[in-house]
Structure I
C-alpha cells in the first residue's frame, strides 16, 4: 500500500522525497517562503517584494509581503471598520455633557469658553477679551458649550442620529476631523460676520456639518434623498426663523464645510485617497484660519 512520505518539522517531505506544502501535505511543491523557508503550494503563496511568503508570516507581519492590515475590511471612505462604530460619537456626547454640567456647577466657566470677537470685560484688570485678543481657543471651546437643557438635548440627539452612521461609514479619524473642522468653520464664519460683542455657543455648527456630510454620503450610496432633504429644509427654516436668537452663521459655515469635506472623503480616487481626503481637511482648516486672521486685523 502506498504511503505519504514522512514529514519533518517544517512541513516538508523527508530527504528521500519531494517537498510538500506545510499546510497541504499532499501537494508537492518547489516553492518556499522567503521568510521562514517552509515549502508552500500555489494556493498558499503570497507575493512579497522578493519571492513569495506563507500565510503565517504575512499574518504575523514578520515578512516583507502584504501587511496584515491590507486584508482588513475598510469603510466606504477607506477607514478601518471598528468594533464599536459609535465610540467617537459617544466620547463627543460625553464631552458636551461634561462641559454642560461643569457650567451648571461653575457659571463663570461659560464666559471663559464663549465665542465672541472682541469686547471690554469690566471685571478687574482684564480689559478687552475675545478671539481678536488672541483667545483663539474660543472658536472650538464654544462648540462644546450649551446653556439651556433643550439646546443641548436637540444637539446631542442630532449628533447621535447623524454621527453614528457617519462614523461607521468614514472611520474614526476621518469622522473626528469632519466634526471638529465643521465646528471650527462655523465659528470662523460667525466671527467674521457677527458683531464682535455678540456671544455664541453650541454644537450646532458641527451637527450641521454632519448633516451636510450625510447628504453627500446618501447621494454617493444612491439612497433616497428625500428624508435628508426634508430634514435639511426644516433645520434651515429654524435657522432663519424671524424670532432670531440663533447664530445662523455657525449653521451655514458648518454645513458648507461638512459637505465639502464629505465630498473629498467619499469620492476620492483610491490610489490618492489619503492625499485628497486630508488635503481637503487641510484646505478647510487654512480657509478658517485665513478668515480669523482677516477679521482680527479688522477688529484690532
Structure II
C-alpha cells in the first residue's frame, strides 16, 4: 500500500513570470510582474510562438529546472529518469528529475535543482536511506519525519561540464552553464543541469524510488509506492545513452519494457533556443542517438 510521506499546502508556493531575451550568443531572463501562486502559474502556461528561434523577446509563465543525473552502479553508468503522470497535459512520460523554481530562488536555480534531486530520487540501502551533499551544501532531507536516513554516510552530487552558450539571470551569469530551452507549448523556460551522483563505497543492495507530489483535496501529497519504484535507469556506453532501460531493486538492475513509452519534451529536438514538441516517443529518441565510433 502506498505510504504517505508528506502533505503540503500548495498556496505556500510562489513563482514569478519571466521576460526572456534570447540571441545567438546567449539567453537572459528576469522577473516580470508580481508573484504567482500555483494555479495562477498553470493558467499562464499556454502556447506561445516565436518568428526566429535563435533571437526573440518573450514573456513566459515560469522558470523550471531539470537534472540530467548520471549514476554509477557496479562499474556502469546510467542516466536517472522518473515516471510522471502529467495531470496538466493528460499523459504519462519518463522525464528528467525536474520541478518549478520558486520566486525566492529565481537567481539561484541550482538550489532548486539539487532540492528536486532530494525530493524525487530516494536511495534505500539495508541500513537506511541516503542523504546527500553538493559540495559544502547538505541537500534537504524532506521526508525525515517518515524515513530513517543514515547518519554516517551520504551520497555526493557534482556538476558536470555545462552548455557552451551562457545563460544569465539579469546581469548575473549562471556559473554551472545549464542547457536552456523555451518550451513553446507551456510558455516556460527550462534549465537543464548535468550532474553526477557518487555513492558511498560501502553501498550495497541499493534500491531506487521516485516520489512525486500530486494535488489531492487541495493538498500536495507525496507517496512512496514500493511496488512501482517509478525511477528508471538508461544505460550509458562511452557516455552515450543506449536503448536499455532498467529499474534497480536491492542492487539488481531489472529490465523495463519500453513498448509504447514516451519521454518528456527535453528529449525532443531543440531548434535554437526553443522546443516545440510536448513529448517524444522512445523509438524516435533512440533513433536520434548518434551511432558509436
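Please treat every number below as a calculation from the coordinates, not as lab data. Source: prediction; values computed, not measured. Cβ atoms are built from the backbone, for glycine too; each structure is taken alone.
For FRET efficiency 1/(1 + (r/R0)^6) of positions 80 and 208 (r between Cβ atoms, R0 = 25 Å, to 0.05), the calculated result is 0.40, so let me know which of I, II that is. Walk me through the intermediate numbers first.
Numbers: I: 0.40; II: 1.00.
Of the options listed, only I reproduces it.
Which of I, II yields 15.3 for Kirkwood radius over Cα pairs in Å, for residues 128-247 alone, as computed? Intermediate results must be reported in sequence, preceding the final value.
On the way: I: 15.3; II: 17.7.
Label of the source structure: I.
Computing P(r) over Cα pairs in 5 Å bins from 0, in percent gives 1, 5, 10, 12, 12, 11, 9, 7, 5, 5, 5, 4, 4, 3, 3, 2, 1, 1, 0, 0, 0 for which of I, II?
I
Who wins on percent of Cα pairs over 20 Å apart, for residues 56-215 alone among I, II, i.e. which is largest? Before the final figure, lay out each step's value.
On the way: I: 58; II: 52.
Once percent of Cα pairs over 20 Å apart, for residues 56-215 alone is tallied for I, II, the winner is I.
Computing helix-only ellipticity at 222 nm (-39500 (n - 2.57) for each DSSP H run of 4 or more, over all residues; to 500) gives -2500 for which of I, II?
On the way: I: -17500; II: -2500.
The correct label is II.
Output the label of whichever structure in I, II has the greatest value of relative contact order in percent (Cα under 8 Å, 6 or more apart). All intermediate terms of the calculation are to be shown ahead of the outcome.
Numbers: I: 15; II: 22.
For this comparison of relative contact order in percent (Cα under 8 Å, 6 or more apart), the top structure is II.
Of the structures labelled I, II, which one yields 0.25 when FRET efficiency 1/(1 + (r/R0)^6) of positions 152 and 224 (r between Cβ atoms, R0 = 25 Å, to 0.05) is computed from its coordinates? Show your work: numbers first, answer last.
Working: I: 0.25; II: 0.60.
Going label by label, the one that fits is I.
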